[in-house]
Structure I
Amino acid sequence: MKKIALLFFIAFITTHSIAQTSNDAGLWATFNIDKKLSKKIGVFISEEYRARENFTCNNLLYTDLGVSFKPLDFLKVSLAYRCIEKFQLDKTISFRHRGMLDITLKKKFGAFGLSYRQRIQAEVRNVYSSDNGSLPEWYSRNKFEVKYDLNKPITPYLAAEFRYQINNPRSAESDNTWHRDRYFVGLDYKRNDKNAFGLYYMIQREYNVSSPQDLFILGVEYSLSL
């Protein structure tokens, strides 16, 4: 576990430039509901609230609606739609729509559980506000996670996510480059087969952008399985 944590730390240090950045802290609170329709197919809905400006201001709200398919024990494919309300500094709201395709691979090695998720997402924003409002942003997001099974209700984990900007018609400066990393340390608590809670701390770093920002996020989650 220490060696894995060291690898995440080295990746965190070596992938960032010396550009001046701004800092902010916030809260992400998530509520998930999932329902199995069969052994291989399920549906889910998620609601998330985010706060920024050192927990003092609303940042965004989003709703996910999706379906998942698990053809093999180690493979899951999910397709989801996300409706986003992003609060702007001028007190207006930016409405955004995102489609996401996730492919997740999982494998256990003794007490360790490893997973990799590849996400392709496309997002449009303020569709009727400008000529390019309907042009989608395209990103590839790669997330790696390591969990350690304590044979108890609590499971600690480490995770790292790396985002690659394929194309963004409103911010082309980072097209075809890696420009954002996230690093997580967290705990999952499974109370029973239906109820689970999560607590995590996340650091997000930006680079290869004109005004990079570092985020320090406290996250809380509750998941309900029907």
Structure II
Amino acid sequence: MPLLNAKNLTLDEVHQRFRFQRGYCHSFEGLLPLEPLTERERQEVQQTSREFDHHLTSGDTSEGQVKLIAVSPLLRLAGFFRHPLRILVEEGNARIELLDDDAVITGRFDILAVHGTQLTEANTPFWVLVIESKGGAISPTVGLPQLLTYAYRSLEQQQSVWGLVTNGEFYRFVYVESGDLPRYQLLPSLNLTDANSSVQLLQVLKAIRQQSVFSSDSAVA
């Protein structure tokens, strides 16, 4: 049985292998309650925007810089580093394997937020947010096939999961749902270097955290 790397799959191949159906949602408010940011949160997300823009204008940003300068501060501001969530990264136990009809698909996701209270040998963790990052010169949608492949794994244990593909400047959220034919919805692209868009970016991340923590707590109860 051949071994396939998830990063080498095309979007068409992911659609065919996992029978994904694609849709578009033109508003975040239909899926998430977005709450106003505090003045401090606005200042901090604007600072993150300025710091990333400094690196962006100095030359191409690497995938590592995207994670360190943009993604990590946003996750901290949105509360993803706080209990009960836990962040897993590419190294160590972040490898996944999927057995398809004619191949084994393997890979390592960039960043995964899980419900930490369920992260034990006896329990499958509740996946909150899957993040696939690319270098600044690459369109974030290039990471969509990888993200969908990894998110599909979570649908074995839960009804839905949020995904995010980014190159540090542009952010594309994806809402993935299970079913006889699994479905994903692409939401509007957001831009960290745009003042209004960066505010909404943090609002969305905060809403995903709050919604997912509540959902997973309810499932445990």
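Just so you know, all these numbers are worked out from the coordinates, no wet-lab data involved. Only a predicted model underlies this, so the values are computations on that prediction, with no experimental measurement involved. Cβ atoms are built from the backbone, for glycine too; each structure is taken alone.
Here are the numbers:
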{"item": "Winner on distance in nm of label points 7 Å out along Cα→Cβ at positions 147 and 163 once structures I, II are ranked, highest first", "result": "I"}
{"item": "Which of I, II yields 1.6 [distance in nm of label points 7 Å out along Cα→Cβ at positions 43 and 195, calculated]", "result": "II"}
{"item": "Computed -2000 for helix-only ellipticity at 222 nm (-39500 (n - 2.57) for each DSSP H run of 4 or more, over all residues; to 500) - originating structure among I, II", "result": "I"}
{"item": "Structure responsible for 1.05, with Cα Rg over 2.2 N^0.38 Å calculated and labels I, II on offer", "result": "I"}
{"item": "Answer label among I, II for the case where relative contact order in percent (Cα under 8 Å, 6 or more apart), calculated from the coordinates, equals 17", "result": "I"}
{"item": "Structure with the greatest value (metric distance in nm of label points 7 Å out along Cα→Cβ at positions 59 and 115, set I, II)", "result": "II"}
